[in-house]
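No value in this document is a laboratory result; all are computed from the given coordinates. Quick caveat: nothing in here was measured; it's all calculated off a predicted structure. Cβ atoms are built from the backbone, for glycine too; each structure is taken alone.
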Structure P
Amino acid sequence: MKLIRLILIIILVLALVAGFGYLALQTGTITYNDGVRTITTSPLIAVASLLLAVIILMVVIGFLGWLIALPAKISRANLENNRKKSIEYMGSAFAAFESGDYLESRRVAQKAYNLFPKSPTLQLMNARFSFAAEDYAAAEKLFGELTQVAGYEVAARKGLAEIAQKNSNFAAAISHADAALQVSKKATWPIEMIFKERVNNGDWEGALTTLDNAEKRGLIGKQTLARRRAVVLTAAAHRAEKAGELSKALEYSTRAVKLSSSFAPAAVMAARLQNMSGKTWAAASTIEQTWEREPHPALAIAYRDLKANETKEAVAKWAEALVRLKPEHRESKILQVEDAIAAGDAATAGAILDRLLQDRATSRLWALKAQVAQLLKDSVKFDEFMHKAAAAPREPDWSDLDPDGNAFAYEDEDWARMVESYGDKGQLIHPRLERLQPSKALKSVAEDVPPAIITAPDAEVTPPAVDGVEAFSHLGEEIEDGKKKNWLGI
């Protein structure tokens, strides 16, 4: 279009020049008579005069046009200057934000916003930096106004939900997230916020409903979804079991195992409840399935408890099934050590322990080594190994065993953290270890090792806190009418 316009202008100019040239070349005179006076001139002078008049007229029109357009030009210049300033302010605000100076970022963002108070982008930035500077009242006002601006409602709702979280207003946070879900079908934060709020408040059924919604929308990966469901179901089963709703607890824990067969807390709970309902072989299968994926000492205890009323030899033979499923795993090796000690085979137990201690020496392994010394009637070595056990680090998985209750006896806040750790990363947490709570292994040696060790000549040992196989001998049991109760309700 510009090229065509230029060509037309050139043609017009050439036509005017040709016309004026033609008139200038004409012979004769041009006479003007208005009845009062008569003016005579040549065509050349007439053409020159006309041309000058046209030029003067164009200059005058141009000047008037410039005057008329001057205010608009000044306005545009100011707007451009403000635009450049706002860009500089935005850059400075983000730089201050990234450096952690939130008050400065908010101050500079306010300058940018003052230049363009009707800009929703700058309003959103100012709201976000006000939130970072903990000026929640200003941030709430700015976010609230943005909820009425098309394209900004979801982002504004996120800010309002975060402010509600800061104020511990669970209902308001959920409300804003729900409103955002009505606007956007693909935004991930509303689902995440609703899920985390419900998990943090122990609303396990609500959390499951949220995960169902996330699955329908395709907002969470399948693996993460399965692990999160497994943890939430296990937490719900734990609560149901404490409330005496055993059938509901069994249903939830069984579903959890199906979703994530490597999640030991679900497997131990499901196996315990299955055995209590008379499904011993189902309990064994549950434990075996999880052991094959991810061995855990709690699984070994639960598996042995299935044969708690049989002889030591029968229990040891029974436990070999787990060893065969994962023969090279550390927990399988420890199972072999425990069975060898139970059978009085000090040589086999000692040889396996020596190899394990080279990889990672823990209080649990040194306690087992002390039991080997007891089999050999070596009180000096027993004393040495028990002191090493007292100084060695504990095993995180071992801390999951509650001396006065079931394994993985967690509170709601522990399960909430487990959702994040295992659900998102596939990693178990160990709340009892973090809180320095005692596990069965932290009972006194007088309770956890055979009397022969304590009464052995010259074996005056201060009872240290240790991890060892005998620490399992009373795990979760109660003595009632001369009968032993264990994890699996036998």
Structure Q
Amino acid sequence: MRGAAGKLALIGLGTLAVPLDTAVNIAFPHITGHFGLPLAMIQWVVIAYVLTHGSLMLAMGRVGDIIGHALVFRIGLAWSALAYVACALAPTYPLLLGARVLQGVGAALVISCGAALATSLYPESRRGRILGWYALCFAAGSVIGPSFAGLLVDRFGWPVVFWFRIPIALAALLLLRGLPAPPRATRREPFDAPGAVLATATLVALLLAINQARHLGAGEVQAVGLFALALAGLAGFLWWARRAPRPLIALHHFRSLEFSLANLGNALVNLAAFGVLLFVPYYLARIAALPSGLAGFVLASGPLGMMLASPLAGRLLVRFSARAVTLAGAGLVAIGLFLVSRWGAAEPVWWLLASLLLTGAGLGLQTVSYTDLVTGAMPRADRGVAGSLAMMTRTVGLVVAASLLTLLFAVLEAAAVAHGAAAGEAFLHAFGGTFAAAAAIPAAYVALSLLLRSRPTPSGSAPPAPRG
């Protein structure tokens, strides 16, 4: 396909294979049933994947900035296709988790450079709208994933959620031609290998420590050691970043209160919103008793809201600041999650759809405006790192959600059972409490941001991103 629009479409197609991973969520009950697992064990299917690509994201983005985003993107597509085969053929649960790690490497290669590739095709004045389109593609994958998988899983089994993505990745790999290449330089910029190792080790240790913190009450202290490793890794990364001639990411960006708050907010909003993919599939199967096809359609309504709101966000960024659009999106996420927390045993399908649609729309506004803010605050030569930072903070939120929200749900459900509640009643009690807590997270972020709104930006921080 020729022309910027055709190349952009193929970049979107290749990226689509990554958010299609939401198809795996609709297969959670089938996976736990096939391998004979308790509900809590399904979190490792999430953690093995997102921990891997989240921890590698910054490093892969920097590699793309150095050797070319197109090359890294293509390698990621080929790697991902092989990883999908490994996941689909996994005969045991440990091997499935190992294949998910390989899948995470491929995802890191693809999405660390996807946004950078997309924005490189157009003038900088159109950055906001292109990011809105790119987010639409990402959301489209999240819509298609559960709805398509819901129709196929009952007939073909859980491996189909991996098989159907292979042709998509290979088609994009074979058709992509003529993408922008990095400028020729007499001396190639060095890769910050020590910084990459320290950043990856810090993230892995931190996220595993959060996951293992639940066992502290039982006398298991692995989390303490992991937290200590994370702190040591962070100290080492900060020390090195101040001394490296070309660090993985320049720390001066974080002197801007707006920049730092935006990154924190992205992690918190995604932490809260991920509760939908963790628990709603079980609500739809156990409480609403919907068939897999209809359940997949309902679950897809959240990403559908994000898909519809993403282009709107690109247009709003022409008239309003990225900060304002980000806070509006986070507020809508809080309202949507609160509505989900009020679901009972006999809700009409239209109300389930409306609650999730509102949550997804808020997430779409927040994601596009946040990505635009971060991308505009960093030099264009660091576009891979900027896009990777946006995806990494999202991933941190997802992994923390998979650990903390699962723990909260288990505690609330056990407490209800201990007080004599039946299985369905205990599930609803835990479901409502977990989503009420999730709704409070983006609400608190909005409140904090508004309280700090009059604080001046420190000198030396990045200038505001241009609107366009």
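To test your reading of the models, identify which of P, Q gives 14.0 for mean count of other Cβ atoms within 10 Å over residues 323-330 when calculated. Walk me through the numbers before you get to the answer.
Working: P: 14.0; Q: 22.9.
This figure was derived from P.
Rank structures P, Q by distance in nm of label points 7 Å out along Cα→Cβ at positions 43 and 155 and report only the one at the top, that is, the highest.
Details: P: 7.1; Q: 3.6.
Largest value of distance in nm of label points 7 Å out along Cα→Cβ at positions 43 and 155: P.
Starting from the value -26000: which structure in P, Q was helix-only ellipticity at 222 nm (-39500 (n - 2.57) for each DSSP H run of 4 or more, over all residues; to 500) calculated from? Don't skip to the end; give the middle numbers.
Working: P: -21500; Q: -26000.
So the calculation was done on Q.
semi-axes √(5λ) of the Cα gyration tensor in Å was computed and gave 89, 24, 22; which structure, P, Q, did it come from? It would help to have the intermediate numbers written out before the result.
Numbers: P: 89, 24, 22; Q: 33, 25, 23.
Considering all the candidates, the number was obtained from P.
So log10 I(q)/I(0) by the Debye sum over Cα atoms at q = 0.08, 0.11, 0.15, 0.19 Å⁻¹, for residues 67-266 alone, computed for just one structure, reads -0.42, -0.67, -0.95, -1.19; which one of P, Q is that? Before the final figure, lay out the partial values.
Working: P: -0.42, -0.67, -0.95, -1.19; Q: -0.40, -0.76, -1.32, -1.45.
Only structure P yields this read-out.
Please compute relative contact order in percent (Cα under 8 Å, 6 or more apart) for structures P, Q and give me the label with the greatest value.
Details: P: 9; Q: 23.
Structure Q comes out on top.
For FRET efficiency 1/(1 + (r/R0)^6) of positions 19 and 403 (r between Cβ atoms, R0 = 25 Å, to 0.05), find whichever of P, Q sits highest and give me its label. Show your work: numbers first, answer last.
Numbers: P: 0.00; Q: 0.70.
That would be structure Q.
Comparing mean count of other Cβ atoms within 10 Å over residues 227-234 across P, Q, which is largest?
On the way: P: 27.1; Q: 16.4.
Across P, Q, mean count of other Cβ atoms within 10 Å over residues 227-234 peaks for P.
Supply the structure label, taken from P, Q, corresponding to Cα Rg over 2.2 N^0.38 Å, for residues 123-202 alone with the calculated value 1.66.
Working: P: 1.02; Q: 1.66.
That value comes from structure Q.
Here distance in nm of label points 7 Å out along Cα→Cβ at positions 171 and 387 was calculated and came to 2.1; which of the structures P, Q was it taken from?
Values: P: 6.4; Q: 2.1.
Of the options listed, only Q reproduces it.
Could you tell me which structure in P, Q was used to calculate FRET efficiency 1/(1 + (r/R0)^6) of positions 179 and 307 (r between Cβ atoms, R0 = 35 Å, to 0.05) as 0.90? Don't jump to the answer; show the numbers that get you there.
Numbers: P: 0.05; Q: 0.90.
This figure was derived from Q.
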